[in-house]
Structure P
Amino acid sequence: MTEGIPFRVGQGFDVHALGEGDHVVIGGVRIPHGRGFVAHSDGDVALHALCDAMLGALALGDIGTHFPPSDARWKDADSRMFVRHCRALVEGRGWRLGNADITIVCEQPKIGPHAGEMRELIAADLQVDVGAVSVKATTNERLGHLGRGEGIAAHAVCLLVRG
């Protein structure tokens, strides 16, 4: 029974391979890069992980349930739209975002120079103060597919509070 609980926690994970292209979109920011995401939408791993965290906190499935890759409407879609949709689901059920913490895992590109802009865009889409959104990065220490630069991943955790 979750009716009396004043908060809910969700976690999300996403990963996309890298292929041909000249940029990646991470946290809503277009970053020049020697490769691009292989994905149905824009491949924004940070925002996809965040959506999964919000949906998971409410036990509403995952991003693929709401925006299936088999649906042509989502081809090359801007993932910020997914975040705004998830925010509406959260608010429609009487909750609001307390905070979100996102970790991006990649060797390249460097995330630090873009983290501030990512936080601002995410906060705007969630309609929260930028202080409620954390974006940070780590490498995979050159281990595995992420370490070889074959893809980029992200983890996200969010806290929802009764609204």
Structure Q
Amino acid sequence: MGRGLALFRLPAGGRVPAPGWHAQATTDPAALVQLLDGGANVGVGCRASRVVALDLDVHEADGPARNGIETLRTQLDIRGLADWPETFTVMTPHQGLHLYFRVPADCVIGSVSGGRSPLGPGIDVRGPGRRRGGYLVGPGSIVGGLPYLIARDVPVAPLPDWIATLLTPQEG
């Protein structure tokens, strides 16, 4: 997989890591070969990878208000940005997207889910946080018989300033 992403093993068919996964996340090519052997799923550690990922959920039954892809399009329109972010992107089993963005080592953007993201409904955030950080299920993993697939095979781009501003904790 490469791209400087720190990976760790998830159980085959699963998305919940074993305790201690933070210490197991690695970018070492030799370790990655062993990690990906044997049908296990793969996790991507955000802190070790120095990434923030936007998890754009698609909940068709809930209508467009919970569609993270539509919410991000609206955020782009509000800012007059015509182009979708050109960054490494993974399609989730239910047609959602994980957009990966590179951040500096001192980034403290945390993980937010359940509709509490400043970016709007349907967008969860996985970030490095202050201590351990969040994680994502990586491409090639299979959950519920459905795969996580690379949708845009390009380098991980830097986190856009407007997203960083919305997601960075404010002091005071």
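Rule-based calculations on the coordinates, nothing more; no lab input. Note that the structure is predicted; figures quoted are calculated from it, not measured. Cβ atoms are built from the backbone, for glycine too; each structure is taken alone.
A few remarks follow.
- Of the structures P, Q, the one that 20, 56, 23, 1 was derived from, the read-out being P(r) over Cα pairs in 10 Å bins from 0, in percent, for residues 43-106 alone: P
- When relative contact order in percent (Cα under 8 Å, 6 or more apart) is computed for each of P, Q, the one that comes out at 32 is P.
- Structure with the greatest value (metric mean projected area of the Cα convex hull in nm², set P, Q): Q
- Structure responsible for -4500, with helix-only ellipticity at 222 nm (-39500 (n - 2.57) for each DSSP H run of 4 or more, over all residues; to 500) calculated and labels P, Q on offer: Q
- Of structures P, Q, the largest value of distance in nm of label points 7 Å out along Cα→Cβ at positions 67 and 115 belongs to P.
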